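Listed after this line are the structures, all set down as structure tokens.
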Structure 1
Amino acid sequence: MDDLTPRERDALHELQLGVEHVYRAYGRLLGFHHSLGRGMDHLDDATRLLRAAGHDAHADELRDVHLPAGAVGDQWSYELVEDFRHDLLANVSDFENDLRADIADGREHVSERRQQREWRTRASDDGTD
């Protein structure tokens, strides 16, 4: 790891943090997808209950207008998840992997590895400054 310049190490660290945050956003998008799906299941249940209660027009509107609607525009949440995973998430992950292969022999967490080595060296010293 000493073969990297401080700027290279910092750039790799920032890139890795950025990619990790993109993964966290993906996890939140999955949570959104699951929550929305469960909400839509409840709306579908409400359709049957409205119909059973004699409110056919409201049941029809829920079934025909709201249930098939997209989460964003015409896209359903699963489409957003797929697009995010195959586009942004895949692209930044691939870029990070390629860059690490190019300038750090594929090593991950270069800043943390350096810190780990320094702290372990410090801990093994005799305690004098």
Structure 2
Amino acid sequence: MRKKKVLIIEDDAGIQELITYILETDGFEVESTVNNLTTDLTPFNADVILLDEWINKKEGHMLCKEIKMVHATQHIPVIILSTAVDIEEIARNCDADGFIAKPFDIEEVSKEVRRVLQMEESTKAPSFVIE
């Protein structure tokens, strides 16, 4: 079974390195980018996207909305990262699948990634009607 892949879109190198370390230690494959701020994220083949709310002066929630409108990426769970007080509302308004408030607890990162992956798996599970 292949490792689940997390794409981190975060322009703070320190946070990017910390999250990468946390997730790799927890068994995930991790890739990061701040240069590719388009909706063509298909080459990354990510299972989950961790998206900072402010990346190089672009609003992450706008990129999240774009990701959710593109057929090739709309199925990928997006988790918004932010110091914003209203991060939960921001995440809800852009159809993100979750959020992590900064500063975050180390265990919270893996926990939230696993939570959205379980949500995704449960929607893929076939439903059978037994009569």
Structure 3
Amino acid sequence: MTSFTMIVLPKHYAVCQLPADAAAPDWATQGELFCLMRSPEELSIVCEEWLVPEQGVIIERGWRALKLQGPFAFELTGVLTAVLNPLADAAIGIFALSTYNTDYVLVKQDQLDPAIEALRAAGHQIVAESTRSS
């Protein structure tokens, strides 16, 4: 099985939902990591938790992000599978995001330690963002 290095990002994130026809709010595009995705059913937003207003948004707070150390070639297969299968086996729910270069897996804060344990048991290296080299 392929193993990867993953970085635990220090910030806390929220996953939010707005109506499909809602304009992207300014607060959603602040911070170092954010994602907006529109479908015919909704506008989904992932951003730093503290940015989300208390009203007018469906919010699921308390997420932590694990960044796979990329970049990965598009031809490389099984990247997310290698990470998500150990988490599924440990009954840990996820929210996944992908960029051109890499993938991010969000887990709830109260599941972060069990997630790290499951990923390490599967052969992945997990490091805190503050310990990675620049």
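No value in this document is a laboratory result; all are computed from the given coordinates. Please read these numbers as outputs of a predicted model, since none were measured by experiment. Cβ atoms are built from the backbone, for glycine too; each structure is taken alone.
Tabulated data for the structure shown
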{"item": "Among 1, 2, 3, which structure scores highest (criterion: distance in nm of label points 7 Å out along Cα→Cβ at positions 89 and 105)", "result": "1"}
{"item": "Value -4500, calculated as helix-only ellipticity at 222 nm (-39500 (n - 2.57) for each DSSP H run of 4 or more, over all residues; to 500), assigned to which of 1, 2, 3", "result": "3"}
{"item": "Answer label among 1, 2, 3 for the case where distance in nm of label points 7 Å out along Cα→Cβ at positions 17 and 65, calculated from the coordinates, equals 4.8", "result": "1"}
{"item": "Top of 1, 2, 3 by relative contact order in percent (Cα under 8 Å, 6 or more apart), largest first", "result": "1"}
{"item": "Answer label among 1, 2, 3 for the case where log10 I(q)/I(0) by the Debye sum over Cα atoms at q = 0.11, 0.20 Å⁻¹, calculated from the coordinates, equals -0.41, -1.20", "result": "3"}
